[in-house]
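Please go over the structures that come below.
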Structure I
């Protein structure tokens, strides 16, 4: 049974710890990289030295035991407690030149760990987002293929962790969605594994993209990541045992969106995600009515603290009665 196989979260945690050792000493490459980045003068000699160290240790970094996860285009490996590398999946590795990322947008984001601090050829060097021993990805982790495996992990590991996160964790994600929207950029919301729960924070670890009909800088994008998908290839299905936990997440997502006055999402795909989120939470009110009511609350209560209180009460009504209380 699913419960017997997946009720013991500690077995997952122990397995994860055995794969990722967080107690190692910093690699020589990391020490040299930090020195190079912080240095006011970056000489060609220093660059050549850093490239040589990287070449000599790359095979060690790419040991399968250091693999942290993979996406459609790249695979991430641990270097040490401070840095990870991301190599392309479908390109021959090149170690020909070093460049340092000085993109100012990264400084504005609260949750983002996906931007490379440096690039060596076609290999990206990023900050290690895993400060704790048991970072948990949103949705279902890589390696589970059967639906019953995914459902068990989703119930007993993912939902347990993400429902325990404080409201601020979701507030920070919504704030970064809004920041990127203003910059006409987007997070990859197709793969929920790009969003990690680490301690009491959510950290985003993939590339920043151009917005399109798949990447949503909206409330719908947050619903897609945290509610409506198991992984990039599997949609979540209704599960009566998960309704309570999903409602917990829905509340946190909506409150985070209202705190930032985040765009709800206007495309057909976004509206589909929003309606699906309500269905998974066993809420019968269609999203178009919920959105109308939230817009009315935004107009009626310009004070954010007062409005959040009213939105919280509104969600209570949706959950408790199954009808739209603002339509009476």
Structure II
């Protein structure tokens, strides 16, 4: 399958660099059984949820994971912290004008230091002067929210803004671990979630998938099948898995909020309609030809051309249908990407 068939043209002005207020914005509704496209607003999301629906969120929390320091030579260094490793080290991406070598120490504001332990073409492993708990406290105070590069480019800015700490975080975020937001969740206000609880009789669940940098990486291989998928850690506890399995067995429709929630549910599926509790990494790659085992409906945003996320949505709704919908979204001036509008697929 050629990667290029997932490409499309997008005018730059349709890339959203600031989100609509929570609970507002446009929402495109794709009905797979009717092959229909409806233009709506996110405020009407509850019209598409009934007492036979179970809504599943990804309650991961974005870490302010970008920090800026100096080398002993005075040169500027940027770290993007990706994940804590089991040996007390952190995996980071390093940006600097000149090569930084093993053993070199980088100094950050307020006394934090980091020693480079190893490095390859993509990532480095570093040891910070603070343990992980203290480091997360440091990041909360001094770190920069790791906005997608296309938002900063659109703004013509190098740093996130102070209000991005609130805007680029879902209202239900709980478990710190992501370097990107599960952006479909950004549309929800607390009031809408409470209304969903009332409609569904409390059938609202949370899983956790820590969103990694791979979310933004385009597929560079000519053939889709040749792409190496990034891995992300996810957790579905025993009680949540049991409730979701009971709901599925009872015929309730599982609405996954965001592709990261889909990724967790489908990774946990051990059979058609049944998942198991998990605490592990997943490298699942969902593209056309994949048969979904647990997900019935998806709320998502509009994704980058030739991205694994667009491929996942195409697997769920059909590539031609999805590409037609994207064309309609451009024509109707929808806002795209992380801070953009939403798409509900029934």
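No value in this document is a laboratory result; all are computed from the given coordinates. None of these values were measured; they are calculated from a predicted model. Cβ atoms are built from the backbone, for glycine too; each structure is taken alone.
To test your reading of the models, identify which of I, II gives 13 for relative contact order in percent (Cα under 8 Å, 6 or more apart) when calculated. Don't skip to the end; give the middle numbers.
Working: I: 13; II: 25.
Source structure: I.
Quick check: -13500 is what I get for helix-only ellipticity at 222 nm (-39500 (n - 2.57) for each DSSP H run of 4 or more, over all residues; to 500), calculated from one of I, II. Which structure matches?
Values: I: -13500; II: -6500.
Structure I accounts for this read-out.
For FRET efficiency 1/(1 + (r/R0)^6) of positions 51 and 115 (r between Cβ atoms, R0 = 30 Å, to 0.05), which of I, II scores largest? All intermediate terms of the calculation are to be shown ahead of the outcome.
Values: I: 0.90; II: 0.00.
Sorting by FRET efficiency 1/(1 + (r/R0)^6) of positions 51 and 115 (r between Cβ atoms, R0 = 30 Å, to 0.05) in descending order puts I first.
As an exercise: distance in nm of label points 7 Å out along Cα→Cβ at positions 59 and 299, calculated from one structure in I, II, equals 6.9. Which structure is it?
Details: I: 6.9; II: 1.6.
Label of the source structure: I.
Using FRET efficiency 1/(1 + (r/R0)^6) of positions 107 and 203 (r between Cβ atoms, R0 = 30 Å, to 0.05) for the comparison, can you identify which of I, II gives the largest number?
On the way: I: 1.00; II: 0.05.
Top value of FRET efficiency 1/(1 + (r/R0)^6) of positions 107 and 203 (r between Cβ atoms, R0 = 30 Å, to 0.05), among I, II, belongs to structure I.
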